[in-house]
Structure 1
Amino acid sequence: MGSLHRLDVGCADASVIIADTATFLVDCHNIADYSGLLPASKTVRGVFITHQHSDHYSGLEYLKAEGYAIEWLIYSPYERRYEDKSVTIDEWREFNGLREYFEEQGTESRRAFGQESFDKPYWTPDGLKFWMLGPKRNTATSDTRTLHDACLVIRADLGNRTCTFTGDVGCKSCRRRND
């Protein structure tokens, strides 16, 4: 059904899931180093961005520069607040600029919260099942939230394999950096 390629991209996580007829990315830092895993058609079915730190979304710039199309962009529902120290204003603006660019090219985008019910998957493309485990809406929108509190937590059922992606949710060293 789907094969998983976990990429060694430094301190961030990035993965490529290749199904029979589509390719999916979970975060995309340094994706240029793994361009051989990207589809020759230059169309990526879905990109999940667990949160808006550049070491998770920066590959969007490569995809843009190389003329890739993204059908679906699913990203953290975090909303930056005034004087927010958990994400820089430059990162916030850069991510949103890239998101807007792909939307103008026809990409469907979704800010995703964890599912209220697990009766059915969040998304079922190409025989795969994606479940949105988090973030919980009340956590991601609380007045005391940080960006990592709103990381996407994704379960992917790839047929013979189940994987969970957490971004940097609960990252204690990151919390200290931002305090």
Structure 2
Amino acid sequence: MTTIQTDRLTLRPFVAEDIPAYTAIRAKPQVVRYLMGGEETAKRAAEIAEARVTWFGALWEQPGGFGPWAVIEKASGKLIGHGGLRRWEALGWKPELLYALDDTAWGKGYASEIARTSLRFGFEILKLDEIVAAAAPGNVASIRVMEKAGMRRLPGLTVIEGVQAVQCVVRREDWRAAAEG
């Protein structure tokens, strides 16, 4: 299992002790608005948080596995969300960049920090060839984070589990050229 330190964040695998704080984050309709299931999932925050913490942790336990990290704000020591990479059936098992942060952490550049760190981890450590990301068309801030991280927006919309989404992609050679440029 991998823990990464950035200037302002600690990215580490989830543990069971994260469930209460993660539940509080997922209980906010404004936070889950653009996640699968939308605002309605806030009503089931405890159930979803427990399932996600267990699932995200289990992804790290698989041989060669990786999953989303618990995102800890260094200044406060608080769990502020999740971010990282996973393989998801709905995207053809391609490695996906994902992140969701508590609204108290919005506007601080944390999502961009997570995205850049996750792409570097995926390409340099995991040696992935391609990483994808998806966002609801109305989630302009998230789409902007993907583009700032060097991902290219694909034309049109795609449907993921019955929901329309903008999809972005970056290949290792394109990321490397952008990182060096």
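Out of 1, 2, which one gives -9500 for helix-only ellipticity at 222 nm (-39500 (n - 2.57) for each DSSP H run of 4 or more, over all residues; to 500) as computed from the coordinates? Display every interim value, and only then the final one.
Values: 1: -5500; 2: -9500.
Computed on structure 2.
Thinking of 1, 2, which structure, once mean count of other Cβ atoms within 10 Å over residues 65-72 is computed, gives back 23.2? Each step should come with its number before you reach the end.
Values: 1: 15.4; 2: 23.2.
The structure behind it is 2.
Coordinate-derived values only; no laboratory data. Just so you know, these numbers come straight off a predicted model, no measurement behind them. Cβ atoms are built from the backbone, for glycine too; each structure is taken alone.
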